[in-house]
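Trainee: Multiple structures follow.
Read the figures in this text as sums done on the coordinates, not as results from a lab. In this text, all values refer to a predicted model and were calculated from it rather than measured experimentally. Cβ atoms are built from the backbone, for glycine too; each structure is taken alone.
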Structure I
Amino acid sequence: MSSRSNLLRAIATLLMLAACAQPARSDDVSPSLSQYAVYSGGKISMNGRAIVTGNLGAGGTLTLQDDTQVSDGLFSGGAMSLRYRVQIGGLVHSDATLIVYEDSILRDSVQSAGNMTLRYRVGIKGDATSEGSITSMDAVSVSGTVSQYTPLPHTWIAPSVVEPAYKPGSTAVSLNYSESRVLNPGSYGALNMRAGSTVSLSAGVYRFSSIRSESDVRFLIDDSDGPVSVYVEQTMLVGYRSKVVLDSGDGGSLSWFVGGDLTVQADTQFVGQVQCFSGVTLQDRITTNGSIYAKDGFTCGWDCVFGVAISRVYYVATNGNDANSGTSMSAPLRTIQAAVNKCTEAGSVIYIAPGTYKERLQIGMGSGSGVATGTEKEPVRVIGDVDGTNTNRKPGSVVLDGGGKQQRGIELKYVDFWQFDGLSITGFTQYGIYALDSGFAYENATIDVPSSYGIYATIDAECVIRSIRFDRGGASGHVAWIQPKSGVSGVDLDFSNNDMSLRDKEYLSRGYATGFDSSYWYGSGYQLTYGLIAYGYNNGKWRNLNISNNQMSDLYLPIYSYAYQSTGDVSISNNTISGCLYSIYSYAYYGATDVFVMNNIIDQCYYGLIGYTYQNSTMTVSGLIEHAVTYNMGAFGRAYEFEVITEDPLFNDPAAGDFSLCTRSPGVDAGTMKHAPSTDIDGYPRPLDGDGDGVAQIDLGAYEQVGTCDARVRVVQWREIGAETND
């Protein structure tokens with residue numbers, strides 16, 4: 001390296017440090033470049049389920065899709081659009097218009113220089129300020145002040161970056177299939193890597209005219225003697241399932257400077273700080289641990305992770321070893337508990353390869369007593385990699401199996417913001433999940449309900465139970481009992497898109513719909529089984545309670561909701577209930593004024609909807625089918641907005657678990673968007689024009705009609721697919 005280059009780099013570093021050290025003006029909320037997980041001088045577009053640790057900024061438009069999470073702030077010079085269930089931990093600032101779509105949670109203040117639109121069930125835990133108008137739809141909550149046509153309290157200044165000189169050489173480097181080569185620091189022409197090849201780089205500066213790799217390549221970076229910098233004058237392409245492996249795991253010691261477009265193909269781990277002076281395109285399931293700057297625009301696919309230190313990512317496989325580090329799939333751990341025990345920092349991530357793991361999990365207690373609690377901005381994530389993409393395995397189920405000997409599958413005690421995705425539970429004798437004073441999320445899996453409860457939880461922070469199949473065969477207990485921790489004045493529960501119906505010959509076999517039939521009530525083997533008990537009383541109260549898009553059959557009591565002085569919205573919407581004794585039992589007590597029972601279907605149940613209001617509480621009912629209901633107890637203090645429909649809902653194939661509606665069903669296009677979910681139980685968008693009259697209107701029940709009377713494709717459950725085992 002020339003002395004002149006060293007001098008220029010030193011000056012640039014000093015200028016950056018000086019800029020970071022300057023105190024921000026009281027009206028300036030501009031992060032430095034190093035504080036952005038991703039910053040683009042142009043637009044940013046992220047597809048669904050992205051996880052971002054750090055700030056996110058765009059000089060142009062910024063669009064985030066379904067279920068994306070950002071730990072810190074969002075900043076854009078153009079229009080901003082946050083679509084469906086997005087969660088943001090810091091300030092949201094748009095220098096233009098801002099639209100926030102359904103079920104998004106913004107945990108700080110929100111501000112826009114243009115008009116602001118807040119759609120259904122958006123929650124803002126700060127102020128909402130707009131220099132234009134503010135339009136809000138049903139069930140929007142803002143904990144701070146709402147100010148429209150008001151100058152913004154803060155300004156945002158986009159960071160500026162100077163493009164370096166690349167100065168590549170002329171000698172090209174080509175690696176054949178599976179070839180390994182060590183390169184010394186210096187200037188080269190094009191670097192071309194065939195599939196499976198490996199290049200090793202050490203401390204110093206590398207200059208290339210371009211880099212192009214095929215799939216499954218490795219960049220091995222040795223930074224033990226100092227940082228590594230790679231300059232690429234033209235384009236850089238990294239192929240599928242590739243990895244940048246850094247010895248220290250510290251992304252700050254590796255820098256990439258790219259003059260042309262940077263493209264990273266799916267299922268790749270890309271380490272280091274990136275400055276690209278053109279556009280950046282990342283495909284699905286990319287993991288990074290350094291900041292990314294894209295001058296002309298940034299696009300990423302689904303399930304990407306940004307800004308998480310690679311040292312906090314752990315891997316588990318049935319052929320692993322708990323003596324391994326677990327920080328790569330080349331040295332995975334064998335048990336999930338071993339990976340859990342390594343999660344001593346918020347923001348840690350565990351990827352579990354497909355297979356069956358015969359163990360239980362203890363988090364915040366027992367062998368897992370030393371683990372970290374997550375935070376709203378940095379949850380701890382435990383991901384069953386059913387697609388095999390993050391663990392380089394064939395697709396398959398990920399199963400926690402108690403073998404009929406262990407009492408509890410997952411135990412949590414005094415920890416919050418642990419998220420489980422794709423980890424199914426079977427073979428436990430008492431509880432699938434047992435949580436004590438903990439907040440957690442559990443999604444996209446199956447629970448074999450044991451003798452007591454599928455889920456039993458007292459929660460002190462947000463709880464999400466979504467897209468779970470509760471299998472109730474065998475010695476099944478109750479599905480779920482969830483209540484706020486004693487002394488908590490307001491906590492949120494989202495219980496949605498779950499299936500707790502019986503199948504085949506078991507459907508409508510329990511006799512609940514016949515009422516007090518002694519042969520069922522007192523016969524041998526009779527089971528008095530509850531669905532969801534969501535119990536909030538004076539010593540532990542709900543803030544927001546969402547029970548939506550669930551299908552339930554053959555239960556004693558499918559939904560029991562008790563809202564005592566709830567401070568937010570209680571919404572029981574778009575549920576389908578069949579063949580039960582009771583159906584929906586909703587209490588609103590002592591000032592619970594925002595209780596909504598909307599768009600539900602009750603079919604072949606002994607009791608219809610039961611709703612009680614007491615002491616200045618209100619309940620609104622809209623969009624309801626009650627078919628073949630023996631006894632309708634009615635309710636006190638509820639207000640009907642629509643007429644109750646008593647016709648047959650015309651399910652497609654309920655015995656097969658398909659409660660979708662035929663085109664001629666009276667439930668098609670019969671609902672209201674108030675407090676309705678933005679998608680149905682299968683993920684189809686709502687509303688659709690199900691009856692073909694040219695007007696899209698939401699359907700009743702858990703399913704949105706998609707234009708056919710044929711049964712939907714059945715989702716194959718995990719037990720029907722062979723799985724590896726760690727035995």
Structure II
Amino acid sequence: MLYDPILDTSIKTDEHDMTDGKAYWIWYPGQRVAHLHKDKIKTSQKRFKYLGYPGTFRQPIYVAYYKKTLTVESKQIVRWDTLGSCRMRMSINGMELDMTRRETALEAGHYKLFVSIDFADTLPCFYMEGGDANTSHDWLVSLDKQVWQEAAYLPEYNRRDRSPMSSREISMTIAPKHITCSRNLLQEGAHYVNHDAGHMVIDFGYYELGKVTCQAKGEGTLKMVVGQSLEEVQEWDDTFLEQIQKDSENIQSTWQTYGSSTQACRYAKITLTGSIQVKSMMFHAQVWPVTYHGGFLSDDALLNACWSMGAATVHSCMHEFLLDAIYRDALPWALDGFCAMEASDYLFFDEQIAHQHIMSQMLPLHSDMSDLGVIYLDFQLHTLLGIEYNYLVRKNKTFLKACKNVMDHTLATYMALQDASGFISASTLKGAHFFPDWAVNEAIGPDVYGTPSYVQMMLMHCFEFAAYASGILGDETQQALYTQQAQRLRKHIEDVFYDQEQGVFRNGYFKNGKMDGRFTIFSQVFGILYDLVPDDKYPLMALAIKNGTVKRHPSISLNYYFELQALCQLGETDMALASIRRHIGGIIASGDVRVYEDIHAKGLRTLDFYGRKYGKSLCHGVMGAAPVTALSKYVMGIQPQCTEGFDYCFKPLKSSLKKVEGSVPTPKGAIHVYYDEKTTLITIPQGITVYLHDYETEKGQTSINEQGEYHLRKR
């Protein structure tokens with residue numbers, strides 16, 4: 001079964017004209033993302049009834065200055081433009097031109113070009129074409145005329161008529177998979193004829209963001225409701241619906257097109273009154289253009305389907321950013337986006353959307369403690385983890401450097417909250433709490449208003465990466481500071497929270513300062529992933545998880561992404577695979593086509609959430625990311641390494657699977673893996689190094705760095 005429409009060759013796709021132009025639209029680094037983020041929030045406010053979006057972010061700015069010094073060898077005609085409504089002033093060698101001009105001639109000579117854009121209603125970007133004056137990264141840009149830096153641009157926005165605020169998304173026209181008519185609506189050939197009052201329910205098979213259209217004529221009204229579930233679109237009381245639907249429309253006597261607004265949709269219900277004919281029902285899905293460079297296939301058909309549905313879930317949530325979902329808020333969140341970023345790189349390796357997501361979550365330039373999340377105090381730790389992962393796979397020092405000030409400022413803000421042990425507590429900041437995932441509750445903990453141990457582990461790891469990044473960028477002072485902070489936290493976490501007898505970590509401290517000696521999965525997961533558990537203690541922790549010493553909520557939620565990886569790292573790969581079959585496979589058995597944000601451990605399918613009848617998202621990126629990352633990273637066994645080069649480790653973990661094959665994209669091309677009970681093969685592109693864990697080549701090599709296929713054997 002195909003879960004992703006982009007893999008369905010029967011679907012008509014309308015793609016953009018990507019003909020190259022002469023120059024690039026340019027803007028101040030990070031500002032395009034801030035404006036896209038603003039637009040995304042405004043769109044969600046119009047689409048959803050209940051929009052909660054805590055956090056403080058880098059704000060859009062509506063003024064920018066551009067300059068360039070150049071020498072012209074012969075006469076050139078230069079043309080320029082900006083976006084939207086604004087005041088743009090062009091100066092050449094200190095002489096300001098008429099504000100309405102968009103073209104001039106430059107004779108041979110030396111020139112200083114200066115552009116001022118203000119009073120803008122959108123991104124204050126700039127475009128100029130004309131030989132040596134073409135806008136690109138060699139222009140400088142400033143927000144205050146004091147601090148200047150290289151202008152930002154993207155290769156695809158290289159024509160005057162291609163706005164940098166336009167989306168790369170493509171439109172896919174999806175025909176109905178199944179139509180059910182009731183009451184007085186009957187099918188007559190290609191048309192559906194309604195004689196009084198009737199309705200049709202349409203299943204388009206794919207769950208995406210988009211709009212549904214149909215053609216109709218006659219006399220009467222048409223009401224269209226779209227949604228993610230059959231129950232939702234068949235709900236007669238619109239007050240229960242999460243998405244804001246359009247009102248009924250009066251039908252004209254000639255064929256006209258009618259449609260929904262852009263919504264999260266798999267199903268549509270069209271209700272008709274009067275004498276009306278309807279035809280050509282179509283779902284126009286908005287899809288981020290990707291190519292599947294990653295893949296997973298094994299001898300277990302259900303696991304393969306779980307990987308495919310997880311991949312489709314991640315892809316459905318890619319819209320300029322890595323959205324948490326396409327339902328209910330459809331906005332970028334730090335935790336969800338970081339997890340989906342890793343999975344999307346195992347699938348597509350889309351650098352643009354990864355960078356845009358990270359920048360969308362950055363704090364304002366001048367922020368304080370309240371900006372750490374306002375409600376979710378650990379919010380920004382996930383942003384730092386995203387910066388770490390992005391560097392791990394891309395080794396892009398330029399982007400890392402661009403993130404350095406944000407990283408330093410964020411960690412300084414956290415340091416201001418630390419106690420003598422280096423711990424941070426929600427009790428120190430009024431109105432704040434931590435958020436491990438939806439599955440946390442008072443019965444098992446941890447106390448999200450106290451000092452959870454899992455948060456201290458995350459903070460420790462962020463300090464460790466910040467020290468590493470500071471060393472790469474030559475900041476020895478910050479490197480020393482972060483190293484000291486990380487070492488202090490590591491020692492105190494082990495001394496205070498680790499139960500030597502049980503071999504697991506305690507929850508942390510309650511808000512009142514007393515120790516919470518209970519054990520839940522959250523602390524164990526991060527203790528494993530961040531090397532706080534000695535290898536010889538793995539069996540003890542695994543036993544505690546299996547025998548119920550470590551408690552869990554009866555639902556699977558956002559922490560599932562980390563939990564599957566921790567189980568694999570703990571050596572319990574088959575336990576992780578069984579969990580994927582049970583939880584993700586259970587969704588497949590229900591007939592849904594995307595992974596929910598919250599999965600009941602007993603397989604019960606529920607739609608309510610937040611105390612609202614249809615509040616649950618049935619397509620949540622972080623949950624789709626969980627099986628993709630676990631299967632690609634640990635079962636297929638390709639893991640990026642924390643080194644200076646494009647280095648990977650091949651470490652497939654032992655499991656009950658008899659055959660595994662697939663691909664993992666890298667900046668240099670895809671790594672292909674195949675293994676069964678007798679044969680192990682790996683094919684690598686030029687430009688990367690793969691270290692072989694417990695394997696060697698036929699020549700006895702334990703690392704490979706030349707393009708080609710290698711037959712491996714156990715060491």
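Trainee: Taking relative contact order in percent (Cα under 8 Å, 6 or more apart) for each of I, II, which is largest? Show your work: numbers first, answer last.
Mentor: Numbers: I: 6; II: 12.
When relative contact order in percent (Cα under 8 Å, 6 or more apart) is calculated for I, II, structure II comes out on top.
Trainee: Right, another one. As an exercise: mean projected area of the Cα convex hull in nm², calculated from one structure in I, II, equals 32.5. Which structure is it? Working shown, then result.
Mentor: Working: I: 32.5; II: 35.4.
Derived from I, not from the others.
Trainee: Given 1.6 as the derived value for distance in nm of label points 7 Å out along Cα→Cβ at positions 451 and 507, which of the supplied structures I, II does it correspond to? Present the calculation step by step, with values, prior to reporting the outcome.
Mentor: Numbers: I: 3.1; II: 1.6.
Clearly, the read-out refers to II.
Trainee: Sticking with this structure for a sec: Distance in nm of label points 7 Å out along Cα→Cβ at positions 435 and 459 was computed and gave 0.5; which structure, I, II, did it come from?
Mentor: Numbers: I: 0.5; II: 1.9.
Comparing all candidates, it corresponds to I.
Trainee: For percent of Cα pairs over 34 Å apart, for residues 243-658 alone, which structure out of I, II has the highest calculated value? Don't jump to the answer; show the numbers that get you there.
Mentor: Values: I: 39; II: 32.
Top value of percent of Cα pairs over 34 Å apart, for residues 243-658 alone goes to structure I.
Trainee: Can you spot which of I, II the value 17.8, 53 was calculated from, given it is Rg and Dmax of the Cα atoms in Å, for residues 531-690 alone? The partial results should precede the final answer.
Mentor: Working: I: 14.9, 47; II: 17.8, 53.
The read-out was computed on structure II.
Trainee: I've got another one for you. One of I, II was used to compute helix-only ellipticity at 222 nm (-39500 (n - 2.57) for each DSSP H run of 4 or more, over all residues; to 500), and the answer was -8500. Which one was it? Walk me through the numbers on the way to the answer.
Mentor: Working: I: -1000; II: -8500.
The read-out comes from structure II.
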